[in-house]
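Next up: the structures, one after another.
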Structure P
Amino acid sequence: MSETVRCALIQTTGISPREAMVAQQVRLIREAAAGGAQIVGLQELATGPYFCQDESDEWFDLAEAVPDGPTTTEMMALAAELGIVLVVPLFEAEDNFYYNTAVVIDADGSYLGMYRKIHIPYAKTYREKYYFKPGNTGFPVFKTKFAKIGVYICYDRHFPEGARALGKNGAEIVFIPSATGGRSKRYWHVEQRGHAVANGYFVGTSNRVGTESTGPNEFYGHSYFCNPYGEILSEAGEEEEVIFADLDLGSLRTTRIDLPFWRDRRPETYAPLTAP
């Protein structure tokens, strides 16, 4: 049985309303499935524009329940129809709290769970603390039909601790959906590749493209897949695009022998890292 999994990332420009954005994502998901993708990852907050560029109460209307909300319900049906795994980031509402969340759906359409973004930024055009409570899910890894996958969302990628936790929890592929522009382009090709090398897994990191109606950020795209050596396997440009990569999960064991970082960890010396 082949251990190669064909994965896809979708990058596009965010629009309103939710129904139009979801229709746009569905079109691109179908394109990915037609290209043979078995696992498809969408960008951060994939049900609309990146609204966190300012503080406006109207955007709380975009928040929805998981898994009973409209987007998760629609994506579960689509995953079952196409026989693919989906990683769907969205704006979640639960018990009067709001989260920047990614939903993971298996290839039979079943809801496997969620990851809630742990690290929440607050900057000039990234006003996320106004909208989101820090996540409380820990760093789950989901056993899908095709691979064990984890999710880390955008600003999270600046913090190596969660990336290590995903490796420790058994991730084979980590999806990092993002909405980023500006100076982050300087290190866009460094951080996620470093996580792949340090932790011995594949990374698929996605971004938006273009300037949206909600603010000045110009999202530069360049979504990519890399292997555990940090080598880029496929990369998008700066327009709407679906990219693919064939990930050989069987190679992970060989890589981890060649790069024996897990063997040489010294966790008994790391306690000070958890101090405030």
Structure Q
Amino acid sequence: MLPANASENNNSNYVPGFYGDFGMALKQETGWYLDNFAMGYTAADTDIRSNSVLELPGIGYATDTKIAGGSYALSIYPGAVYAENTYAKSDSKPQSARVGAGDIYAIPIQLSWQFGEVSILTFEGLSIPVGSYQKNRDLNAGLNYWTFDSNISVTWQPDNGNYDFSLNLGYMVNTENTATHYRTGDELHLDYMAGYYLTEKLGAGITGTYYKQIIPDSGSGVTADAIQGESSSIGPILMYTVKLDGRAVNFSAKWLHEYNVNNHAPGDYAIVRTTFNF
């Protein structure tokens, strides 16, 4: 989806902060819903400054269908990307920028269960390589390979729901980039959130992520000293709920600062998410 963590050109279909929110494992109300994810990212070192914006206007449908006792839902997130690189040295590459449709993230199956204060959700995500891509370009809107993203989320809401402890664990399997014959190795990602509802409408907490590429890259161009990506991030999160025409509209905002990064300059993510049922 955006340049982030893994090996081929330091890119990955994992986006820190996409999974970590209040009530991340809670079941959606039956019917159609919007889940709009907007993110800005910036990072810089002595040689290069990178800035990017990602917009994912997700549309989903929660059904009354039960599979293995879990409520079934599905969703799709078409993407739009703007990215730019600015180089510090005059004799290096000129500034480059790219804007366009990104890869699509789809969730064809999502199941959720409720056990008292604990909610469990599992889903299979799929990154579909439809974004603009050319192998010789400095920046691309898409990554030109498929990613199968298996996830499980847990939310615990004790004290009558005043507290919220949520986490999501995912495992990504990538296919080969058919243009470069390079295959990024499997990736593990964890998003977590600990929050408290200050009022019925307002929640505040701490959220963070951990990412690690756990299988080496393979294929054309892989060197013996290729770095397997790893990074962490942490920051504050706020959630606010309003009623519009009798329907709850949830807004969340978070800032994540990267640390423990081993294959790109640490950066910062600003994320705003809006969800509501039609």
Structure R
Amino acid sequence: MSGVTDFTLGPALLFCPADRPERFAKALDRADAVILDLEDAVAPGAKVGARGALIDSDLHPERVIVRVNPLGSADFVSDMATLSQTDYRTVMVAKAESAKAIGKVDARFGIIALCETARGVASAEKVAALPNVTALMWGAEDLVASLGGTSSRKPNGRYRDVARAARSRVLLAAGAHGKAAIDAVHLDIDDAKGLTREAADAAASGFTASACIHPAQVDLIRAAYRPDAKTVSWARDVLAAAAEHGGGGVFRFDGRMIDEPVLRHARAVLGRT
């Protein structure tokens, strides 16, 4: 298995603007966790009201993530002061770049570092090593904007190479330190095929969860992360065969050589059922 132990939310994490409190409960009900967004989803003039909405809300704190504004900003200070008045203790730090600064965040909070700039992706390994960081997420559009680009995707909807490289680097950094990795949102709400393809690839590659921006995307992500019956049957059978062979070593199963890495794949499959 991946070794990730501190982050159990997923696979579908739904963003919800923090200035829309009438949507909070419904968003949490539809998804595995809700990300209440105090950053990009809230206009500057609406942030004070959004913070008030957080204080007044009454959601299950273990299933709530609050995306706060970037470290070093006045809004970040206000966001954290607000969260101190609530029971919410998981924060997603937007545009995370400095491991030193993230390491100084109030120890009461678990951090999901959103690596969405060139500097943030370059710092992913150092950020993932921090004890207060429970997960890494990457973001495509801010990343490309930080490079002076105009689009993270090709005309066919697939990611450009630079976005794919960033995605891989964040996933590897998280995995190297036993932290969860969260895949970026799929902005084209009507592109069910594309979202399904990306979520299935995320699950197969080792991501713990995918973030999304619309309730209609939740079930597509869940289905993509859920292994099919044939794969589940294979995983159970190969693990049973391993037990008959003493629980380890190398053996042949259905014409294929089986060793510990394959058994870890099988355990990961059953972990997603």
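Matching task: -12000 is the computed value of helix-only ellipticity at 222 nm (-39500 (n - 2.57) for each DSSP H run of 4 or more, over all residues; to 500). Pick the structure from P, Q, R.
On the way: P: -6000; Q: 0; R: -12000.
Corresponding structure: R.
Assuming -0.32, -0.95, -1.08 is log10 I(q)/I(0) by the Debye sum over Cα atoms at q = 0.14, 0.25, 0.27 Å⁻¹, for residues 153-200 alone as calculated from a single structure, say which of P, Q, R it is. Present the calculation step by step, with values, prior to reporting the outcome.
Working: P: -0.32, -0.95, -1.08; Q: -0.53, -0.89, -0.94; R: -0.40, -1.00, -1.07.
Label of the originating structure: P.
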One of P, Q, R was used to calculate distance in nm of label points 7 Å out along Cα→Cβ at positions 25 and 257, giving 4.1; which?
P
Entry that produces 0.94 once Rg/Rh (Cα atoms, Kirkwood Rh) is calculated, selected from P, Q, R:
P
Comparing mean count of other Cβ atoms within 10 Å over residues 145-152 across structures P, Q, R, the largest value goes to P
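Taking distance in nm of label points 7 Å out along Cα→Cβ at positions 137 and 249 from the coordinates of each of P, Q, R, which one would give 4.6? Working shown, then result.
Working: P: 1.9; Q: 3.4; R: 4.6.
This figure was derived from R.
Here, each number is a calculation from the coordinates, and none is a lab measurement. Quick caveat: nothing in here was measured; it's all calculated off a predicted structure. Cβ atoms are built from the backbone, for glycine too; each structure is taken alone.
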